[in-house]
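> Pasting the structures here.
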Structure I
Amino acid sequence: MSGEVGRARVLQFSPEQQAFTATVAVPGREPGSIVARPDGDDAYVSTGNGLVHLDTSDETPVVANTIAVPGAFLALSPDDTRLYGVGGSKDYVVDLANDTVTATMDIAPGQQLRDPSVSADGTRLYMVQLSSDSGKTSVLSLDTSTNTLVPAEGVTGLDRVTSLAVGPDAHTFYVTVGAGLRITGF
């Protein structure tokens, strides 16, 4: 599908038709992380202009709202009520019932955060921290009821973490490290 060069867009793909079925322009440039709600009616896209809420309930998605928060990596809570954004100039929590920011945080000031993943029970948000000082990476654990870090549940000093996933038991996370996989439980 064609579009304006430099414009941020979201493409909708149908595996059944093996084709792109819709394109929606979103405000700004540099679209980043995207998450879709399990009911299929909404998606959220992080852009340089904010968090864009797409109504995906019809054949062609439309922009429903733009929330004034910095671009970030996104993760949905398992109960589908909250969206977490990390890695922008401010980290945040959005209430999906009304698209309002309920908390802003400085989880790791001056550090890059990415790959957020919420535990199956919704009590923890894990994310990869890239240290600009040491070149090492860490996995941070955030208590989602207080939005504070839980240092005892993180892992530090890892080389080249490339991705993170949380296991269904909410106590195990998996990280890919360089060419290997490391499994950590607590």
Structure II
Amino acid sequence: MRIFPSNLFSASNRNLLKAFLALIILGFIIVLYNCERDDICSSATPTTPHLIIRFFDIDNQDAGKTVNDLTIFGEGSEIPIYNLADIDSIALPLNIEGEGISTTTKFQFIQDAANNPNIDEIEVTYTPEFVYVSRACGYKSIFNDLQIRIISEGIENWVRLSEIIYSTVDNETEAHVYLFH
């Protein structure tokens, strides 16, 4: 009793099997060739940056100055970005409405939040731009035309002055804005 037909391994069928096997090997090589190392986004790859703000002394504008018990909320959020921090610089996330659309994000800066809270509202306006990073990482956003506005409360504001150092937020290596208090 035969399991395979007698003509299965004939000369013409062997050539057909060789061609089929060569086609499978070629397909496998093409698949391996198309897989690149960048199919996994490295944690070292820069992504959408935060707005970096440093605090300075209003009376000595070259000297950095720590803000005591600083708490920061994004508009409409009940979860603080920073909570009772003694800090001289911060990194804030910016909202993205869409590419090329002027966007405003508001933050509440609360100084001495634990004892005698003084709340200042800071309004940040910018225009997001999407930049292609790689196939694995996709796109990141950078923020152009940065503007800062301290919403005035009269003499109660603890943030007295702002200075934009870089009007484009495209990295997190240096401060983009200085706030003086």
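No value in this document is a laboratory result; all are computed from the given coordinates. As the structure is a computational prediction, the values presented were derived from the model and not from experiment. Cβ atoms are built from the backbone, for glycine too; each structure is taken alone.
> Given -4500 as the derived value for helix-only ellipticity at 222 nm (-39500 (n - 2.57) for each DSSP H run of 4 or more, over all residues; to 500), which of the supplied structures I, II does it correspond to?
Numbers: I: 0; II: -4500.
Derived from II, not from the others.
> Could you tell me which structure in I, II was used to calculate distance in nm of label points 7 Å out along Cα→Cβ at positions 28 and 60 as 7.2?
On the way: I: 2.5; II: 7.2.
Matching structure: II.
> Still on this structure, I have one more. Of structures I, II, which gives 15.4 when mean count of other Cβ atoms within 10 Å over residues 44-51 is computed from the coordinates?
It traces back to II.
> Which structure, out of I, II, was log10 I(q)/I(0) by the Debye sum over Cα atoms at q = 0.08, 0.10, 0.11 Å⁻¹ calculated from, if the result is -0.27, -0.43, -0.51?
Numbers: I: -0.27, -0.43, -0.51; II: -0.42, -0.53, -0.60.
Computed on structure I.
> If you don't mind, another one. Here relative contact order in percent (Cα under 8 Å, 6 or more apart) was calculated and came to 21; which of the structures I, II was it taken from?
On the way: I: 10; II: 21.
Answer by label: II.
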